[in-house]
Structure 1
């Protein structure tokens, strides 16, 4: 039982919690993509479930982009395209590393080990085979990534609400409030994408 497990340190317990939170956030994002895809496909929920159960996240993104291109105006499509590209190209690799890497807490340190075989150039201009790359990891680092996932999740949830709301029967003040929420979510996502872009250029 997880509640009977003795964590080596308080930090290791927080790290474990944050890894679990990443898994939960990612499943919600994946589920939201499936719902959005089903809306664009104009099929019943059961048909959507059949399709999305055998389609991985990158292919869901590609399908949504293709169908949105046919259904949306240019401005809306470009916002959605940018969000999905960011999810697939920037967030997904980070999520995969956090979820699939090996963690070690029992030496008193908090280490994340990337298990990947690659030949690298060394400082002495020779080549060397590396199979493990060790990095320190903190709960705050993982919590920050969870916040990034939340930003993307809020944007996608807003887009789904936009898709299912009928402006012809919705109250004007409700539509105005929805517009403001969507704009705020888009601005927040833009800032996040810019931050990741700056981080990539710096590295």
Structure 2
């Protein structure tokens, strides 16, 4: 089983669109996505996500990498036309930027790390991911923020989430959609195990 964000839904044509990050011939989903042909069957289950823009939010902060890009794209399109905020998206380089639809009041910044996230050196990944500095150095707008951050787990769970929840003091209600989608050096199965261990450790700390 592999988990992906539904990018678009066309109810009339009974079609859904899913974006894949293709990163070589390792793993299960990426090689399948690179080689799949029309008519080949796929089995789906879900959905499980529950994010929706809160009309009570004064502004919105969105951030992530290639893995989180489909979810960020859908979230930007779901924002009301008068929404205010900022989105930070980390990709390998300029060639990896894609067209996005966002309200005019939401600034979209592309952050270039200089290579594939799973292959680049530690000086540009994990605790040193450029996305972290981009978010932390951004001007914090007044009022209540709603946060939406998804990407590599070390950058998100060990750096950005503590920054949002502890340093910025954003209540859990407004920072409920922050999670790691993958982790360098781990398969989907070992990543799920790591997430379970992290949740258990956090529960023991807070409980």
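Summary table below
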{"item": "Value -22500, calculated as helix-only ellipticity at 222 nm (-39500 (n - 2.57) for each DSSP H run of 4 or more, over all residues; to 500), assigned to which of 1, 2", "result": "1"}
{"item": "Structure with the greatest value (metric distance in nm of label points 7 Å out along Cα→Cβ at positions 7 and 159, set 1, 2)", "result": "1"}
{"item": "Parent structure of the calculated result 186, given that volume of the Cα convex hull per residue in Å³ is the read-out and 1, 2 the choices", "result": "1"}
{"item": "Among 1, 2, which structure scores highest (criterion: mean count of other Cβ atoms within 10 Å over residues 151-158)", "result": "2"}
{"item": "Top of 1, 2 by mean count of other Cβ atoms within 10 Å over residues 31-38, largest first", "result": "1"}
{"item": "Kirkwood radius over Cα pairs in Å, for residues 55-134 alone - structure with the largest value, from 1, 2", "result": "1"}
{"item": "Ranking 1, 2 by mean count of other Cβ atoms within 10 Å over residues 15-22, the structure that comes out highest", "result": "1"}
{"item": "FRET efficiency 1/(1 + (r/R0)^6) of positions 111 and 183 (r between Cβ atoms, R0 = 41 Å, to 0.05) from the coordinates reads 1.00; which among 1, 2", "result": "2"}
{"item": "Highest-scoring label, criterion being relative contact order in percent (Cα under 8 Å, 6 or more apart), among 1, 2", "result": "1"}
{"item": "Entry that produces 1.00 once FRET efficiency 1/(1 + (r/R0)^6) of positions 63 and 127 (r between Cβ atoms, R0 = 41 Å, to 0.05) is calculated, selected from 1, 2", "result": "2"}
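Each reported figure results from applying straightforward, stated rules to the coordinates on display, with no laboratory input. Owing to the predicted nature of the structure, the values given are computational and were not obtained by experimental measurement. Cβ atoms are built from the backbone, for glycine too; each structure is taken alone.
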